[in-house]
Structure P
Amino acid sequence: MKRIVLGCDHAGFELKELLKRELGSAGWECIDSGAYSSESVDYPDFAHKVAESVLSETIPGILICGSGNGVCITANKHEGIRAALAWNEEIAKLARLHNDANVLCLPARFVPAPQALEMVLTFLGTDFEGGRHANRVAKISCNG
């Protein structure tokens, strides 16, 4: 079974729950890293959990907050995470195709749920192109 980890803050809770149901119906095992309600929480707590799962289990991740920016910035603090903020399907596809993104970040307050689902499915259905992009992705790390 394909596995994915999802996380959000309070602004992304409803969208995370919808994505979890839809992905589960499509055959994905969804690891829910919170938040578990729409009560106010701190997005870094959940972004760190998702990043750690992506790295330890080598699975893709989805992060959701109001703008998508906070979770994206936080996740990208982890060496080996390439989190990308997307607002349409083409950006989600290019994040995988050219940047080998392993975390997709969604702005819950700015994209309707059906569009968010399509972005996630596009992200998960796209492979890294490699080639000229592999050298560029290799230059992302600051460790050498």
Structure Q
Amino acid sequence: MKVILQEAVPGVGSPGKVVEVADGFARNYLLPRKLAIAATPGALRNLAQHQEQIKRKLAKGASDAQALAERLAAVTVTLSAKAGEASKLYGSITPADISAELAHTHQLSVDKRKIVIPEPIRMLGEHVVRVHLGHGLEPELRVNVVAAES
């Protein structure tokens, strides 16, 4: 069955592509989830208009991601945590902590799943983490961990 993809489907294609897939895959997975529409003659005529919408949507997403990347690169997040001797934290700093602090102090909305910490942050001091924004953008974010006041 020929379908026009509405969303990116791993292993199948990107939005706006006309692909040939198994009938059952189209009927049971792609069509009910609105990931694709049937490639009827009318839908194929509307494909050009739909591709323009997709291009605008991707361009807007890329420009938003670029603006966010520039803001993140200029920001230092300061978190306080309880620490023991030798500057070791009692717990660790998680991506959720960093995301919440970005939203609270800098009004930046970043999903915690996009923040990549190579190894757990368990020491006081300044650390560098990456943020995967898509569109090939991975700005570095500085995280400064200070001891909490008791």
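Each of P, Q could give volume of the Cα convex hull per residue in Å³, for residues 25-64 alone, but the derived value 70 comes from Q. A value of -13000 for helix-only ellipticity at 222 nm (-39500 (n - 2.57) for each DSSP H run of 4 or more, over all residues; to 500), calculated from one of P, Q, originates in structure P. Looking across P, Q, the calculation of Cα extents along the principal axes in Å that yields 70, 30, 21 traces back to Q. Taking distance in nm of label points 7 Å out along Cα→Cβ at positions 33 and 121 as the criterion, the highest value among P, Q goes to Q.
Structures P, Q were compared on distance in nm of label points 7 Å out along Cα→Cβ at positions 41 and 73, and the highest value belongs to Q. If distance in nm of label points 7 Å out along Cα→Cβ at positions 1 and 105 computes to 3.0, which of P, Q did it come from? Derived from the structure labelled P.
All of the numbers you see were taken from the coordinates with simple rules; none came from a lab. This structure is a prediction, so every number in the text was calculated from the model and none was measured. Cβ atoms are built from the backbone, for glycine too; each structure is taken alone.
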